[in-house]
Structure 1
Amino acid sequence: MRIEVDKWAHLRNVTPEYEIRTFYAEVNYFLVYEFMDEMKMLANVVWTNPVTEDTFGTISFIGFGATQFIDVSAIDRCVGFMQLGRTIFIVDKEGMEDWDDNEPIVEIE
């Protein structure tokens with residue numbers, strides 16, 4: 001999910017400056033309900049703890065955090081989670097757009 005966040009929110013009396021940040025969560029289940037003759041859909045998600053990105057662009061985190069209901073329209077895309085030991089890696093196809101399967105990893109001359 002991409003959300004605009006005030007990067008100075010922790011400081012009082014500072015003019016807000018917004019930046020787009022990506023947040024990751026795992027969907028537990030969906031909830032569909034009717035409100036004022038309109039169908040609505042929520043997702044119950046568990047947020048990841050803060051993510052880190054290494055020099056190769058690999059995104060990972062350790063453990064999950066809070067659970068919350070969100071509107072499904074806030075979900076941007078699907079990602080995969082792969083756990084190795086305590087570390088959970090995020091497989092995000094959007095971050096792999098520049099990947100070319102036909103390009104050699106190492107060029108030998």
Structure 2
Amino acid sequence: MTDEEFFAHLLDLWGYTTGAENTYWDFRSDGDEGWDVHSTSQDGSTTFVGYFDQEVDADFVTAIHGCLPDLVRRLENAIDKANMYELAHDTCQRELYESELEIVKLREQLK
């Protein structure tokens with residue numbers, strides 16, 4: 001699986017999560033010692049998503065859920081730029097090689 005395929009797969013999986021397109025995930029104490037994760041819409045309504053024993057786990061999951069689409073887009077843009085630079089590098093290498101061949105031919109003509 002290529003990096004591009006992996007990122008597309010992650011984004012596809014994210015799209016199936018609760019409220020992925022039009023809500024954000026947040027977490028709050030359940031009143032005991034756990035943390036509930038909810039999908040919250042703009043009107044304030046919530047849908048329970050999951051439960052965590054540790055606040056750091058709930059915080060991490062909600063943060064990743066919120067940033068994943070932007071992260072994948074940035075990674076795809078970085079890959080596109082890297083491919084563009086690699087193509088430009090290859091073009092420059094070819095032009096340098098052709099110039100060196102021309103120099104060799106011109107030196108032979110001078111002799």
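Given a value of -22500 for helix-only ellipticity at 222 nm (-39500 (n - 2.57) for each DSSP H run of 4 or more, over all residues; to 500), calculated from one of 1, 2, which structure does it belong to? Intermediate results must be reported in sequence, preceding the final value.
On the way: 1: 0; 2: -22500.
Answer by label: 2.
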Value 1.3, calculated as distance in nm of label points 7 Å out along Cα→Cβ at positions 25 and 57 from one of 1, 2, is from structure 2
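The value 31, 12, 6 for semi-axes √(5λ) of the Cα gyration tensor in Å, for residues 33-80 alone was derived from one model only; which of 1, 2 is it?
Details: 1: 31, 12, 6; 2: 27, 15, 6.
Derived from the structure labelled 1.
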With P(r) over Cα pairs in 5 Å bins from 0, in percent computed for every candidate in 1, 2, 2, 10, 13, 13, 11, 9, 7, 6, 5, 4, 4, 4, 3, 3, 2, 2, 1, 0, 0 is reproduced by structure 2
Given that distance in nm of label points 7 Å out along Cα→Cβ at positions 41 and 65, derived from a single structure, equals 1.6, which label among 1, 2 identifies that structure? 2
Looking at structures 1, 2, which one was mean count of other Cβ atoms within 10 Å over residues 49-56 calculated from, given that it came out as 13.9? 2
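Rule-based calculations on the coordinates, nothing more; no lab input. Here the structure is a predicted model, which is why all the values come from computation and not from measurement. Cβ atoms are built from the backbone, for glycine too; each structure is taken alone.
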